[in-house]
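Nothing in this text is a laboratory measurement; each read-out follows from the coordinates by a stated rule. Note that the structure is predicted; figures quoted are calculated from it, not measured. Cβ atoms are built from the backbone, for glycine too; each structure is taken alone.
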Structure 1
Amino acid sequence: MEQKEIISAVPVLDDMGNPWNFGWAKSMNFIYNPGLILAPRRSVHESDRYIAISSTHMLIAEILDNGFLGFIGMTLISLKDKKQSTQFRKIPFPLGCFELPGNSEEGQIKVQGKKFIFNFSAMDEGVRIIQIDIPRFGHNMSLRGKLVLTPPEGAESLLTHMPWRENKYAFRCSRRSPWYIAEGVILYGANELVFTRGNSWGIYEWNRGVRPRADVRFWAAGCGRSGGRQVGISVGYDSADSAHGTENAFFLDGKIQKLDQVTFQVNPSNWLLPWRFTSNDHRLEMVFIPLLRKTETMQMFFHSLKLRQVSGAFSGKVILDDNSEFEFQNITGFAERRKTYL
């Protein structure tokens, strides 16, 4: 089936709460109204994730509400030293307590506990602000600071709305924006991690929907500069029905180059060996060289989430919409497998 581009605003649920209007879009044309969801709140999945990349470090911040199991996670990766520090705070039975916005282009997420403060804000003209304050992070050092993420002029995102074949109430509405320009300073203990315009980048991921009981999802994303152009990558798949629109796209100077299906070739016995990516439309050939990996497992009664993630760099070539070929080298990012059972 040919992918269906949605070019005007449509609801993701009809008046009876059934998912419809499946496809993909370049802007936020999918209207998500959680008040129409018929599934129990424990099955609703909502998450926001930010990835900030400099020449020396990568910062990953995520808030996830998976019904009975939620978490707030922060990972700091030193790309030069090949070291990382991670802190996940499990939140039992969040069930909507984070009050994550239903629109990816507006709203604020502020979560404050005794030992942390997370503040993610959407501002005018697509600007986003990340503020964090964790008094005790890795090696008992504090992690605090603010980053400003600015979109390039005329930037396009990849929005997808997909159903699940086996569950008529399950759906996922997602946004991927791997093209932000990052600026700011993060203090890690006495160390200043400086993110400067032209050398630092940001990725935003937004997910809303109803999950099936079990799912395995792969996603790989990166952002940087190659050949004098700003490059963004976002490819992935899971058990959802992607016939109306896949989660695969290449971005050049913020403009989307839509791809069809992308195959992940991974050695399951050694995740630090090179990953290879190819698209069935012969537009993308890409290799990912991992630097280091992390694994996380969280459980709440019979609910579980298992994450395996590797960080590194992407290189390859892509056929653009005008049929020209563009080669890119050493685009920093990560690839992951996330397995959930609800």
Structure 2
Amino acid sequence: MRGVCLLLSLFALQSPPGRTSDQTFQAAVTRIANETPGIAGISVVHVESGASVSINGGRRFPMMSVYKLPIAIHALREADAGRLNLDETITLTEEDRRPGASALAETIAAKGPQTLTIRDVLVAIITKSDNTASDWLLRRVGGPAAVASTLRALKVNGVDVSRYELEFAADYYGFCCVAAIRPFSLDRFAAAVGRVPDAVRRRAAQAYETDPRDAATPIGYAALLARLQRGELLAAPSTSWLLDRMREMHARDGRIRAGLPDGTIVALRPGTSGTTAGIRAAHNDTGIVTLPDDRGHLAIAIFLRGTPGTDATRDAAIARIARAAYDWAMAK
């Protein structure tokens, strides 16, 4: 595994639940990391006790759609403050369509403009990871700078929001001129990306892996999840609503959720990049696990960067890490 020599030196334990379980967890996660191509970043926090474990926890990893959670938190804070009406009706048009995962983009292409509420847009973002919905909402609530300001105000460290989905998609594919597509057309964007030379795309994808923009440290992101669960970021009704919607996310069930016992409640926020020359720049899953028997919650952030191979192999590595974290917490 690329970077594996750093794993043991970057493995951190804080307020551990118990020496035996710590050693077991360390051995299990280190073994999985050794067997997984690319670079793994992992942070696990027991929310109620503060016990935490991390590997490469201070390194930055591209978030991809993992970054949609900070956007949702910012939007809900705007709603809590009375500056955003979630029941307002809006219309998404052809110009709003975005690349990547977006059922809304497909529906607009097939049926024309779509009318829905801002709450519906939020639900599409949280439960379906819809890129069209995400860029529209981000624009409506002040853009990346406004989300970044909220993160600073909340003293959230190690989580960056700097661009729209469309912008970092263009950067990943090495397409310089998305701003020149006016009015924007997803079909024209796709055609332009298709004309980018392979060598340019490879260099752009490699640069994307270490770009500090729209990236997070595993420690920073797990801390964000833990604070969300503790109700420190939003009003209580908004916290409950957001966590309930995150539990409805089933697009990436082969990752964290697949490693846990059947019926385990998990609030998820995954993220996945494209693949260039057989390498996936980002293959991530993050979430909040509800432990049985009133044992509390686990905040888990798992990022895989620069990984070759198959999605099934990457998913399985994340699932194995999640199970090791679960067993660690249950050994408390």
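Largest in FRET efficiency 1/(1 + (r/R0)^6) of positions 189 and 301 (r between Cβ atoms, R0 = 41 Å, to 0.05) among the labelled structures 1, 2 is structure 2. Figure out for me which of the structures 1, 2 the number 3, 12, 22, 23, 20, 11, 5, 3, 1, 0 belongs to, where P(r) over Cα pairs in 5 Å bins from 0, in percent, for residues 213-308 alone was derived from the coordinates. Answer for the origin of the read-out: 2. Taking mean count of other Cβ atoms within 10 Å over residues 61-68 as the criterion, the top-ranked structure out of 1, 2 is 2, with the highest value. Source structure of the calculated read-out (helix-only ellipticity at 222 nm (-39500 (n - 2.57) for each DSSP H run of 4 or more, over all residues; to 500), 0) within 1, 2: 1.
Between structures 1, 2, the calculation of FRET efficiency 1/(1 + (r/R0)^6) of positions 53 and 85 (r between Cβ atoms, R0 = 35 Å, to 0.05) yields its largest number for 1. If you line up 1, 2 by mean projected area of the Cα convex hull in nm², for residues 101-180 alone, the top spot, with the largest value, goes to 1. From which structure (1, 2) was mean count of other Cβ atoms within 10 Å over residues 21-28 calculated, if the value obtained is 19.5? Comparing all candidates, it corresponds to 1. The value 15 for relative contact order in percent (Cα under 8 Å, 6 or more apart) was derived from one model only; which of 1, 2 is it? Answer for the origin of the read-out: 1.
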